[in-house]
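Dropping the structures in below, format is structure tokens.
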Structure I
């Protein structure tokens, strides 16, 4: 009985993924203990919940995940509509839905629901993929992205769009279509500028010239780049970063925790963190290549590149090469909802890895 229980607990676990996740969570604990030690207990609670959810998802076979795809997407879409109609307004944005006993942010659900839904759709139409199927998939993607962008929540809409686009790309979207869409988007950029909210336009202008408002809109970027640069090659040491400890870095425990980490561990520490993320992405892509079905391959590939998008966008905005859009550093930034969502992604990869050699019908 003990042996069976042990096998049930351990069998779904992918060793390399678990080791990589452990390194990232240890990095999160170290960074949080320096940036905001009073939140350390809450972070440990978030980690415990996220790991339990990850383990539950890892035990679900890909067939079960495929059956859940459509209901999860429809529920997520209905919740987004409910947010647009009845959602709570906070700091000028309508992103939360009050259920009475708790508040939820449905846009987080779409980060997982979107690749699930599109992978299911392409699996269903695997025998004949034409331009019509890609057009329908694009519509499936754009409806929730538009609802999230309208809240407004640019960061989450970028992540959800990326998650869906990766599935469409891996499903075989022709390069000539991608190039044509990119050219169209470039040509439409001047018109899209006027559709942005004032704060979104301000973020782009601040990226181009943060010194124009050093104590206001440009403060985040200026202070984070100072912290990164002052870390040098070896860093100032754990807990010794002046920008962080003197509270010059805003949101140092969430979106800008990479600045805290960079100041304390320097270029070598950043290189080590990049290696860990590269290992995560490499392992995820290997699982995708070995997957037994089109659904599993598309889902694993998309989930893996979601991790890449999180890391790239966060590091880019903290270092001043991308606008500030409120995307956390994956598995390191403080935030329970984001951590649970990311660990669901790890659980999906573990499920696909466990069942990669099975013939699924």
Structure II
């Protein structure tokens, strides 16, 4: 069995397969350990002994039109994915809602005390009952979510993960690069389900609350500040409304080029984890999350994507994702908390985000 990644970039109709001919991917501690190589990067929220940053080397790269792929073809070429035991069960959490209630009280207390401006609280929800193969689920995600980055990653160190992410961390080639600030969430309902906005023109009657606007502005200001140290000619566009499945988010695009000796390595390490998945101040928020969340994020809210393939790099934040386990699925979602956040509204937002993967396994 080989380590491999399958991915489909947003709005494209081509699936790329990256295969490393031996089992173990390249493991590192930071992005600089791998970024001068070619392959597929899979990084956790926070590196640990059993969650290293991984690179699947591009020993074999193959592209195929999406409409020509079948699960039988993928299984014959890649074999069985690596499936681990569920990590959610190991936390001792038996009641998701109670665990979230307790964690929300702790996080909201730290916000109310002025320790943080923003904190992101995640959830891990276990599901079972689906008998479809992982390859079938990947193809279903590609067809159901054309606007999103869809990837399946399988290694003996990480297990097998599937995601349909709306959030770009960084992409580009040569001297033309792009990132985004994506935060704030609303569920589309009734006539709003007709919303689509690839041209970034207007918001088509989507009205945003002050909490969502403020949350997105925190992220956009942070990204602009980080980019200014390493780049030149930064162009910001937005915020505009961006659709992902049956949700919409507020998004600002940033296009830039590097200055002096700065490069993608420094920008990746300065951006990750962004306030969209962590909080502010970032370093103390990250430590608070690792200490107090009642489940381990593992590769959720890390980043992944092709590195230096076809001379370009596309790294996305690992959102709307799940680990496919031996006995079911561990689904992950999170939401940004501010001082005026209301627990039930935040829980409902995570429920809406979890539907992206729940829909795939039903």
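Looking at structures I, II, which one was helix-only ellipticity at 222 nm (-39500 (n - 2.57) for each DSSP H run of 4 or more, over all residues; to 500) calculated from, given that it came out as -8000?
Answer by label: II.
For structures I, II, calculate distance in nm of label points 7 Å out along Cα→Cβ at positions 225 and 241 and state which one comes out highest.
Largest one: structure II.
Give the label, chosen from I, II, of the structure having the highest value of FRET efficiency 1/(1 + (r/R0)^6) of positions 33 and 289 (r between Cβ atoms, R0 = 30 Å, to 0.05).
Ranking I, II on FRET efficiency 1/(1 + (r/R0)^6) of positions 33 and 289 (r between Cβ atoms, R0 = 30 Å, to 0.05), first place is II.
Can you say which of I, II returns 1.2 when distance in nm of label points 7 Å out along Cα→Cβ at positions 105 and 337 is computed?
The correct label is II.
Figure out for me which of the structures I, II the number 7 belongs to, where percent of Cα pairs over 40 Å apart was derived from the coordinates. Walk me through the numbers before you get to the answer.
On the way: I: 14; II: 7.
Considering all the candidates, the number was obtained from II.
Have a look at I, II and say which one yields 1.1 for distance in nm of label points 7 Å out along Cα→Cβ at positions 249 and 265, as calculated.
The read-out comes from structure I.
Every read-out reported here was derived from the displayed coordinates using simple, explicitly stated rules and does not represent laboratory data. Values in this document were obtained by computation on a predicted structure and should not be read as measured data. Cβ atoms are built from the backbone, for glycine too; each structure is taken alone.
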